[in-house]
Structure P
Amino acid sequence: MTTRITVLGGYGNFGKRICETLAADPDVALIVAGRSGEIAHRFADELLAAGPPASIECAEIDINGPHFSEELARLGPEIVVHTCGPFQGQDHHVATTCIDMGSHYLDLADDRRFVCDIVKLDAHAKQNDVLLVSGASTVPGLSSVVVDALRAKLHRLDAIDIAIAPGNRAERGKATVRSILSGVGHRFARWRHEQWTDAFGWMNVRRADFGDTVGRRWLANVDVPDLELFASRYAPIRSVSFQAGLEISLLHLTLWAMALLTRAHLVQSWAKYANAVFSLSKLFAPFGTDVGGMFVRLSGVDTENAPKHVQWSLTAENGVGPYVPALSAIILCRKLVKGELSHRGALPCLGMYGLDEFSELAEQWNIRQTVETLDG
């Protein structure tokens, strides 16, 4: 018996990496789906040319089309993976469609409201005996797994600091650019010093050291689900922060300047300029590196009440960084196929697999991880 998995946006920046990996599973019948039937067909042919164990089909389908529900139901998936970002401003109609037709659902959303509000569908999902998981990506999927694995090294956890810095030459899509621009200069709440305080997208610029391979990178505020979810999941924690950055200084500081213009009410939203910014970004494609990094830093105290810090770091070289956001969804798909996920309902992706499961998959692309414990 095979499990039918439809990947919406299956030829996109992250979707194609999910499809490439799942195609190696003989227990999977894979459906590459997207708005362009031609591109979906071409990518499916590329996968088939490699002689994968999985069976592979393709389908033309638009999540915003008038007949989306009927078209998805005709494909008969048992699992749907939604990668069609940006998720900012999207509703949960894809997830609701999956509930109604009895299909499990995963998405790679990084939008705070989209991920946190998935719980509104919990009762409906349980009634139809399906699992809906939102944020099966780097955040909060992987980040929560890392915190869960490392928090035992501290007697008391006081603060979580997460940062992501992709290499400039790593592949990115228009949806990613639009997602970034939608948050530039906009206010959001973060848990800091045991209270909710205001922060603004792409402000509070700083430089951080990601280690010898990645080096020092610029960082700035980004609104992600972790800021809300971790404040309650790891209570009574004192602070949760998340920042991201661009490798090229000119590009990063330009976003900071754009944030200032939004703060001054001169530009309401930069998202409408996403196509132009995406085109301009290609001019900088030859610069920088294809090396990306991420760290999750936990701060607290040891059993003697002395300050202690634990840092998990990830390094992705040779342009494999875009695989990192895809790995959580791949792991959960495989667990569903094997019948290892019995939970039903709708929930954010928090601690839904082990760090050892991530490590085993990450090794295929030589994605390296280190853990360092510092006292004082």
Structure Q
Amino acid sequence: MNHKKFIQKLLESGSFPSNINNSVSCLFGKKIILYGAGEGLMTFSVFVLKKYKIKPSLILDQKFKSKNFLLGIPALSPNKYKPTRKEKEKAIVVITVGKTKYHKEIIKYLRDSLGFENIVIANDIYECYSFNEPKELAKDGFKYFLENKNKILSSLNILEDSQSREIFTRFIQTHLEKKPVNIPSNDAKEQYFPLDVKLKKGYGRFINCGSYDGDTVRQLNKFHGKIESLACFEPDPDNFNLLIRYLQKNHNQIAKEIIACPCGVFSSNKQLKFDGGNKINSLISEKGDVFIQCVALDDVIGDFRPTFINMDIEGAELAALKGAENLIRKNKPSLAISVYHSPSDIWEILLYLHSLRLGYKFYLRNYSSYINDTVLYATV
């Protein structure tokens, strides 16, 4: 595929498709039943239910042994649910289970055993991937992409291999067509630890931004054993408590030196509004109801000498990188940066790091088959 010509052709259309089938609007005014009560539901609740003020009537999941409530919504085992004829014909069931390998089995069960006629997979709804829409995009629509055409096309030339260019193209296509497009993906277990991208500096001195409950540190320890030094940053109080418990229990096996900070990472040291997301998808947001302390890595950990930095901080990655510019210039660590939280992140972050002229080579890898979990790797 000529990726440049393909993107140019998409831009030449001049507007979003007039008939968008994979839109959240299909849920408006309908009775909504959700199937799945795991992390996929939590993500869906933050970026679709909460954002568009949609109130489902029921959550179905095998984990519920008796009638319960989750997110203030009645929850029940599907084995104990008897839908009415009207529900079978008119209600929409949204499958929020993230793992695609289970979707066919779930759809068959919902149709054959429960009799539902209208079934939607959350992964197929475009709005699930529009996390942090730039104000300019909300205002200008398709024109926003036209105004950034040169940046978008320039980014293609910077990427190192064909897989990266394919991922970039499908990512842009998703936003220009407003529908999820299948993206070449690697095993999710390899996220931040790619087998097909050689990160020259290794993982010996690791900065983990957006540590959640220690999930990335667990993978680090599994793949690379005990390292020299680890620094973790996690602003969500509940997540930080889980992280600390894990680090305290396993510190002898994780690293010789461990630093854990209950802070967000940003371009400067300041307090910002924070919107919790049921332990996942928490993010800096003007709509947040609490404040968190944010720090610039240059100011608080400037002498750490990192060999590797990863960031998954829900849209604050570009600001955080700017707050770590001196650290990056001095040490040239390998980088693994999430670039999917905003449509523009994938080109703005790439172009910013390239502008530093530090000799980095850039690769994109995806770990979900959709635009979620798209990671930019940079290595000298």
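Any read-out appearing in this document is the output of simple, stated calculations on the displayed coordinates, not a laboratory observation. Because the structure is a prediction, the values reported are computed rather than measured. Cβ atoms are built from the backbone, for glycine too; each structure is taken alone.
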>> Suppose relative contact order in percent (Cα under 8 Å, 6 or more apart) works out to 17; of P, Q, which structure was it derived from?
In response: Q
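Could you figure out which one of P, Q the value 0.97 for Cα Rg over 2.2 N^0.38 Å was computed from?
Values: P: 0.97; Q: 1.02.
This value belongs to structure P.
For distance in nm of label points 7 Å out along Cα→Cβ at positions 11 and 83, which of the structures P, Q scores highest?
Top value of distance in nm of label points 7 Å out along Cα→Cβ at positions 11 and 83, among P, Q, belongs to structure Q.
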> Upon calculation of FRET efficiency 1/(1 + (r/R0)^6) of positions 75 and 211 (r between Cβ atoms, R0 = 35 Å, to 0.05) from the atomic coordinates, which of the structures P, Q produces 0.20?
Replying inline: P
